[in-house]
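Some structures are shown below for you to check.
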Structure 1
Amino acid sequence: MSHNRNELEQRLRAKAEEAIRQLLANLPDKSELTLTDMERLVGEMGRDIMQETLQEVAQGEQVEPEIVVCTSCQIAMHKRGKRKKHVETLRGEIEIERQYYVCPQCGAGIFPPG
């Protein structure tokens with residue numbers, strides 16, 4: 001496993017451990033705990049972990065292209081720095097930071113897929 005994947009694994013483990021700590025801290029007294037309470041709390045934890053995991057994996061697995069060509073002008077686009085973009089996934093919205101490119105001729109800007 002690569003160094004980046006090891007770092008990703010450590011971040012994901014830390015987020016899961018924190019979610020478990022929060023779940024346990026939010027559990028009501030056993031005498032007041034219902035199955036509905038358990039289902040709600042565990043569901044919230046699962047949703048949060050899923051979103052954070054998707055965010056981490058999407059951000060960590062990006063490969064920056066060597067060259068991006070404008071679809072209209074067919075010339076190489078220039079990097080304009082990293083920007084954040086909200087992306088709607090099957091499981092909800094996440095925010096990804098990646099390189100933004102602008103065409104020097106027509107001014108079109110894009111976030112390449114990734």
Structure 2
Amino acid sequence: MIILGLFFGIPPLISIAANGLLAGIVISKAVTQKGIGFTLATILPHGIFEIPAVILAASWGFGLGLEAFKKIFKRGGQIKDYLKEAFYLFLTIILPTLFIAAGIETALKCVLLK
């Protein structure tokens with residue numbers, strides 16, 4: 001999502017909107033089929049870890065789109081520096097957060113599906 005922000009921030013916007021729509025559909029179906037307790041237990045890691053990581057990546061994608069605009073219209077735009085910072089952010093915050101969410105989600109599903 002960060003790299004796709006080079007296309008003026010449009011792909012991160014579409015991705016956030018599509019994820020929100022899909023999450024709403026899945027949560028609605030899960031509540032009707034499995035109940036609210038099961039649904040909350042399985043989506044909790046998303047709310048605590050995964051969703052903030054995705055929003056953070058999208059926001060950096062938007063920022064990269066802004067830097068691309070600046071570069072195109074000769075207003076500065078430090079794309080290389082921004083990409084370095086974004087890569088560091090990805091490796092130190094976003095990726096570990098997604099791994100934590102995946103581990104918690106897997107453990108919860110193993111416990112709940114027994």
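Here is how the numbers come out for the structure above:
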read-out	value
If Cα extents along the principal axes in Å is computed and equals 58, 26, 14, the structure in 1, 2	2
For helix-only ellipticity at 222 nm (-39500 (n - 2.57) for each DSSP H run of 4 or more, over all residues; to 500) computed as -25500, the structure of 1, 2 it came from	2
Computed 1.0 for distance in nm of label points 7 Å out along Cα→Cβ at positions 68 and 100 - originating structure among 1, 2	1
Structure (1, 2) behind the derived value 36 of relative contact order in percent (Cα under 8 Å, 6 or more apart)	2
Label whose coordinates, when distance in nm of label points 7 Å out along Cα→Cβ at positions 60 and 84 is calculated, return 1.5 (choices 1, 2)	2
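Each reported figure results from applying straightforward, stated rules to the coordinates on display, with no laboratory input. None of these values were measured; they are calculated from a predicted model. Cβ atoms are built from the backbone, for glycine too; each structure is taken alone.
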